[in-house]
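K.L.:
Given below, in the form of structure tokens, are the structures.
Every number in this text was worked out from the coordinates using simple rules, so none of it is lab data. Quick caveat: nothing in here was measured; it's all calculated off a predicted structure. Cβ atoms are built from the backbone, for glycine too; each structure is taken alone.
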Structure I
């Protein structure tokens, strides 16, 4: 569980990773570099450990934990086409 103090002090990143098999992984973190290294090492998630990672293809920055969490869940529920539009800059934060 993340304490309220940590939630308020840090910036939060919602990110999309393109896997080696072209699938997308959506996540959130308050330390993007550390989280990327975890994914590279196979310890980031079961999904990226299974599918490998090619690169981070999209990042959004939030100052609020709850907003970042909401956005992560929102993007996770999108289909591939909508995620690709977001990555290409054709879909904004408001939708």
Structure II
């Protein structure tokens, strides 16, 4: 039951990351109000990093910004380390 909740959470946060990233790209092209960089990084830190990073590469959004091209992979690695530590502790 708990694992289903975790899977659902990551599906929702990943979908949110993709939608927000595409929306920000659209707004950038059309010179409209943008999603803040901190909001993008927070969504990544909440578990949407893989989906957001993949989307950014596919749609070529924020790929010139070192904060995102290094920051999001760093967030992903840190989250993986935390997950591995938690799994090791639970055993």
Structure III
């Protein structure tokens, strides 16, 4: 993945070691920071899915922030890096 097309982001997340109802996903993001310093608190994970890419997995998350903005984030399990795909318009997701 290209750093220009899909820039890396810093994400505060929990990786679940055992099943617990408060952590329904194996990887749960809580907050992320973009290169420009903008920080977004995640209010809700709206969609999640995993896809195999080579020998690793990409975990796709569409998240709703406390500012009521939607973002598509990917966790790449190969190099262990989070990337921003795009900010998503709510009408495109749930219309």
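K.L.:
One of I, II, III was used to calculate relative contact order in percent (Cα under 8 Å, 6 or more apart), giving 28; which?
P.N.:
Values: I: 33; II: 28; III: 22.
Going through each structure in turn, the value belongs to II.
K.L.:
Hey, another quick one. So helix-only ellipticity at 222 nm (-39500 (n - 2.57) for each DSSP H run of 4 or more, over all residues; to 500), computed for just one structure, reads -1000; which one of I, II, III is that?
P.N.:
Numbers: I: -12000; II: -25000; III: -1000.
Derived from the structure labelled III.
K.L.:
As an exercise: mean count of other Cβ atoms within 10 Å over residues 24-31, calculated from one structure in I, II, III, equals 12.9. Which structure is it?
P.N.:
Numbers: I: 18.9; II: 12.9; III: 15.6.
Answer for the origin of the read-out: II.
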